[in-house]
Structure formats: C-alpha cells, structure tokens
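Derivation of every value follows stated rules applied to the coordinates shown; laboratory data play no part. Predicted model only: the values in this text are computed from it and were never measured. Cβ atoms are built from the backbone, for glycine too; each structure is taken alone.
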Structure P
Amino acid sequence: MAVRILITTDYLRPGDAVDHLLREHGLDPVYAPAQGPRSVMERNSLFEGISGAILASEPVTSDMLAGADCLQVIARSGVGYDSIDVKAASALGIRVCNAPGTNHHSVAELTIGLIITAARRLLEVTTAVREGRWPRDAGRELRGSTLGIIGYGPSGRATANLGIALGMTVLVSTSHPDPDNTAVRFTDLDTVIGSADYLSLHTRAGHSTGQLIDAPRLQAMKPTAVLINTSRGSLVDEEALAKAVCNGSIAGAALDVLDNEPLPADSPLHRLENVYITSHLAGQTVQARTRAGLAAAHAVIDVLENREPAHPVDR
C-alpha cells in the first residue's frame, strides 16, 4: 500500500523538486492546496489515510487530528507553527517540524522594502502618476533614522544587517542578544518602542506575548514612527492600530501578516491610505520556497525512515 503524503502548500506542485524527492523515497504525494477555509467535513477528513503532511499555514486542530488514522509527521513549509495544535499532535505521537533558516533573507528584504515604501510614499506616488498627476512631495532618508527590531532570530538578524548597511541606527529587544555584534545596540523593549522611527516585529507569538503591540505601546511610539509586521498577525491589536494611525499617534504601518487573513472587508485598516498591506508575502520568493519545501520534505522522510528530523518543534 502506498505511503501517502498530503501537501497543502499551494506553490508545491506535481513534478517539482519536492515531488521528485518524495517519490524517490517511495512516497506518494497527494495534493490538496490550501485556498481559503475548508468546510468542517473537509477539515476533519483531511488526514485520513495520510502518513505525513507538508502544510501551509492553515489551522490544524485537535478535531482534525482525531481523524488522522496513520499520520506520523506534520512539517510546515515555513517557520511559524502556531496554527498547529502541537500539544494534541504530540499526545497522538505525531511529530511536528518546521523549516527555519529558509526564508529569513526574503523576510528581511521585504521588511526593508516596506520601510522604503513608507518613507518615500511609493504607493501613493505610483497611484497618482497612473491617474495623470505628478506629485513631488519630499520623502525621508533612512540613513540616520532609528530601526527598532523586536526579536533577534534569523529574520531579525538579517533585517538588522540590512539596516546597518543603509546607515540606520539599529536597536534590538531580545532575550538572546549577541555581544559580538557591536553595530547593534541591544536594549529593553520600552526603549526600542519609544525610540524607533521604524519598528519591525520579528518575534514569535505565544501565550506570554499575546498582542505585543497594543494601545498603550502604540501610544508610546513616536508620532512620526511606522510599524512594520512581517512576523505574526496576532502580535498587533489591529483595532488599536487603526485608531492610532487615525488620530496621529503614529504615522503609519506596513503589514504583511494579519490576525485574520485575508483582511476582512469590514476592517478599519482598509480605509487608511498610510497603512500598507501585503498578502503574507515576506517569505514568498522562488529561492525561499524551494528551500522551505525541500526542508519540509526532508523532515517527513526522516520521521518516516525513523530518523530524528532536523527541526522538530514538539520537543
């Protein structure tokens, strides 16, 4: 009987490198791309007859795992895994892995791109030119400004390095500072939030984190500051953010991740011209996708062949 591997990551397709790798190991890829919410019946039967799964960021609940009759491993084709009920998976003996170190350069590059977009108001300018206008408003240089970074994992470090290269002063709040990096100033969270001209989030969500950027912390930011989130949508109180931008507590925001994706039609963020929203694209480059897909495939193969995977998140 074929060992079936479920793949829901929408950019992984039959005939690609991941498909070939799995088949070389005698596995049978089954494709069910994540294209929006699934029905209850679809969710609860998703893992039936499946031995391993390579998943996008869609939720995996205990109810879904209850129908996993032979599932041994779930591998995220990305870094975040807070959408997976790891505790429920572990209780059933299902290994859970992710793919760190595969997209941090892509995330950092988009982060800087969003900062430049906000600093030079590129969206407004290109829209105006398309409409026949020719705006000449002054933007802001990044050199000499302060880049505040919360979290110093791979994407935080890569973003810090790009900020330094652009001549920015880089402040970082982290529980794991790097004493050898003298180009970065490691300091406390409140100092980073209050000092940043551009505040970029690169930390994981968790029970202790919750909404890291809430109304009081938005009030503590500079009125000229811009918030950038390429990490987790749950880190930001979006209602408080909309109010802070409207009343001028901060200058704007650039969000690649949202608490609910796609952005609900009734979200107040839709109405704000100085809030730039992209569709969870930070890690979505050709190179990062290739690395992430192969890393997830290797995790599945390792578990099914009784080897310890490289990046387990369940232990």
Structure Q
Amino acid sequence: MPLTTNRPRLLVLVGPTAVGKTKLSLEIAKTFDCEIISGDSMQVYRMMDIGTAKIPEREREGIAHHMIDIHDPDDAFSVAEFQARCGALIEEIGARGKLPFIVGGTGLYVESVCYGFEFTEGGSDEAFRQRQADYAARFGADALHAKLRETDPASAQRLHPNDQRRIIRALEVYHLTGRTLSEQLAAQSKQSPYDLCIIGLTMDRQMLYKRIEQRVDEMMEQGLVEEVRRLLARGYGSDLVSMQGLGYKEIVLYLQGKAELAEAVELLKRNTRRFAKRQLSWFRHMNDIHWVDMTQVENFSAPLSTIRDIIAGKFQLNLEYTSEQPN
C-alpha cells in the first residue's frame, strides 16, 4: 500500500459505547489488512470481559487484536503507558506490512497517541495524594469532585465523581505546577506524527441510548454479576481503579447489599448513557475526524461503503488490491 507521506500510517475508529464500532472494525480490518489496537482503557484488564464488552477470541475472525488482557485488575495503568505501548505497536504492525488500526472510545488515550502528547506532569507528592484520599473518605466522592470543579472545571466535567485516582491526579498536577490539567492538555500539539485517518461514528441520541440499555441487558444475561463476584472473591477490592469502571462499581453495590439488583442495573444504564455523552463531547473537540452517521443501523453496508471510500481516498489505495471488496 503506498504512503501518502513519509510518516507511518495510522487508522483510527472512535465513537461512543454501543454505537457499533466492533462490528465495523472487523470488516474494515479485513478490507485493509489491519491489525487492531484496542483504544479502551478498561480492556487491558484480564478477567474483566463482560463489563468491558471485550470481543471474544472466537469472534475476532483471525484478526490480531492488541492491548487486550495485558494487566491484572490491581496493576497500575496510565495514559502514558498506553501511548508508549501503542507507539511501539504501530511501528511493529507497519513493519509487518499491515495497517495499524486503533478502535476505541477512551478519548484522552486515543488522542494522546494520535497527536503524540508529551506527559510532563511535574512529578508527584504522595503526602498531597494521601490528604485528598483522606478527604474523600471523610466527606465523600462528590466533595472531592467539587474541589476539582472549583480548581479545574474542564477536568471535572470530563471525570466521573467516582474516578478518584484521576481526580486526585488532576488536583495534584495543579498543586505541583500551578497549571490545571485541562490547560496542559489544551496546550498539547495537534500535529500528528502519523499519516492519520480518523473515522468517528455517531447516531441519533435516543437510538444510541436504546442500544446502550440493550447492551446492559445482554451483559446481565451473559453473567456480569458472576464476573464481578469472581473478581471480588479473588481479592480485587472495590477501591481499585479497574473496579471503578462502568459495570463493575454498580454491580459491586448490589453484591455489597447497598442496592437492589434492579437499582444497580438502572444505575449502570444511566451512568453508561452519561458516559456516552461525555465521549461524544470529547470526540467533537478533536480535529480531523470524518463523521459517519450510524442511525440507519439496519443498512450496515451504506456506512461501511462510505468508510471504505474515506480510507481509500486518504491513503491513496485502490480497493481492487485490498483483501476484500465492498459489497
């Protein structure tokens, strides 16, 4: 496949949860001979399959998937590690003559790779972190989130009140540098080190919410409660960052007797809808995205054909020579 520049090619597919990224990604990967890199910050964790909507091995159709099942749930994982690993993978995949293809919905993680963000966060202050954790333990997650909202409203809008680790880090960045995390992100270069093609999927909001609710119901049928129960039994506590992820913190409440099952499920649906809204807001502020509407989901071939044309045009490819022809 010819290069349009001397920079490595990188294909990216983003969009909110439940919009249809997984199914499309497989078809795109077959057409353009891709290897897929998960752009989801939760799919890195082993044993967390149902709640993260991880694609099973048997459904990957022989396409290589990376950045899945690389950490135990109690391991630390950061955007800086994600960026570094993806950089190495992109180089390795390109050297094999394949097209690197990031698929996912964690906005900061994906954008950090696309534009080579520099993470100079000013070190750390363990005593400050502990004071904030103690404050949250005494006054609650919402009170800690309110502190961030006063200091850095943009980061507070992006972070869920239960995401204590990232809230504390955002407060720590301001404490150490005098500049908010959102200011530092806004100052990052938007020049990509890659020959970049980003596809964004969108959908009618009410239809997306309906699909989210259906996905949650499917997760429950697949055994989400048992998955969370097994994790707790293995000693992975509810205070871990991984266990604060969508689908896990809500079911933990049920298993700890703090909510009825129906309440936990409704809370999960509500939180997922809010998460999808934040995802769309993040992606709307990214540059260079070719948006494709997935509202007519029953007519799958139409958006797929549009996406194939966008990719072929961007990378100057002739679909006659790709591994699969459009329908």
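A value of 28 was computed for relative contact order in percent (Cα under 8 Å, 6 or more apart); which of P, Q is the source structure? Source structure: Q.
By the measure distance in nm of label points 7 Å out along Cα→Cβ at positions 40 and 152, tell me the structure among P, Q with the highest figure.
Numbers: P: 4.8; Q: 2.6.
When distance in nm of label points 7 Å out along Cα→Cβ at positions 40 and 152 is computed for each of P, Q, structure P gives the biggest number.
Out of P, Q, which one gives 62, 47, 19 for Cα extents along the principal axes in Å, for residues 56-183 alone as computed from the coordinates?
Values: P: 62, 47, 19; Q: 51, 30, 24.
Of the structures listed, the value fits P.
If semi-axes √(5λ) of the Cα gyration tensor in Å comes out at 37, 21, 19 when worked out from the coordinates, which of P, Q was used? Corresponding structure: P.
Name the one structure among P, Q that helix-only ellipticity at 222 nm (-39500 (n - 2.57) for each DSSP H run of 4 or more, over all residues; to 500) of -9500 was derived from. Working shown, then result.
Values: P: -9500; Q: -15500.
It traces back to P.
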